[in-house]
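Derivation of every value follows stated rules applied to the coordinates shown; laboratory data play no part. Not measured: the values here are computed from a predicted model. Cβ atoms are built from the backbone, for glycine too; each structure is taken alone.
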Structure I
Amino acid sequence: MTNPETEFEVIKDASGKTLGFSLIAGAQTEGEDFVGSFPKALRNKKADIKFEGNEIVFVNPDAIFPGRCAHKLDQTDLVSLQDLLASENKLKIEKAGFFTPGFKIVKMEQ
């Protein structure tokens, strides 16, 4: 399993409310493959987003370079992202990143 290079960001509105997050690959073949194939693998229930301790963890065994990446979160962001992913809010996956593959998962506007 690889440890792909990735950049993670919590997406918030102007008032500081968490709307979602983004994961963008670093300039590394393994990271680009991992992140580029993640949305489809997640949709097909072959990838996972989970929380371990104070980290959000992305696992993609379906990639050419299967692996996992983890990013540390402060307690407030950890709780807000857990709530977001566990809620009944409708979420959407959109493309993110410019030079390398990336995606963001955000709450759909209502």
Structure II
Amino acid sequence: MNRSAQVFGQFLLAVHEAEGQWPERRQHVWTYDPNAVAIEYAAATKLSVSISLYGDPVQYQTAGLNGLNLRDGRPGWSRITLTAVTDVALALQFVREAFRSKRRALTPVIAPPAP
């Protein structure tokens, strides 16, 4: 088993232990429900695991999260890269922030009743 496969496996296990769910696979991308985290991993060609996270990089920096090559992803998303099993603990903090942010975005705002 190559290093990126170990990182990928440890990451999946850590998210399952913390959030109680496994991702759904769509070709070489795995996604979690709600759509807040997507993992890109191609065992044969990649030496790292790329993770897309719901929310801009500023959101993660404001939450005190940096590292793992945090950068812009597609609009409204961020990306991080895992290259070692030791990255998994920090990546899990990013994942928790992504889930929290997405759940907050999905929660409807109900106006208080009129007086």
8.7 is what came out when mean projected area of the Cα convex hull in nm² was calculated for one structure; which of I, II is it? II
When distance in nm of label points 7 Å out along Cα→Cβ at positions 27 and 51 is calculated for each of the structures I, II, which structure yields the highest value? I
Answer label among I, II for the case where relative contact order in percent (Cα under 8 Å, 6 or more apart), calculated from the coordinates, equals 26: II
Who wins on distance in nm of label points 7 Å out along Cα→Cβ at positions 43 and 59 among I, II, i.e. which is largest? II
Computing helix-only ellipticity at 222 nm (-39500 (n - 2.57) for each DSSP H run of 4 or more, over all residues; to 500) gives -8000 for which of I, II? I
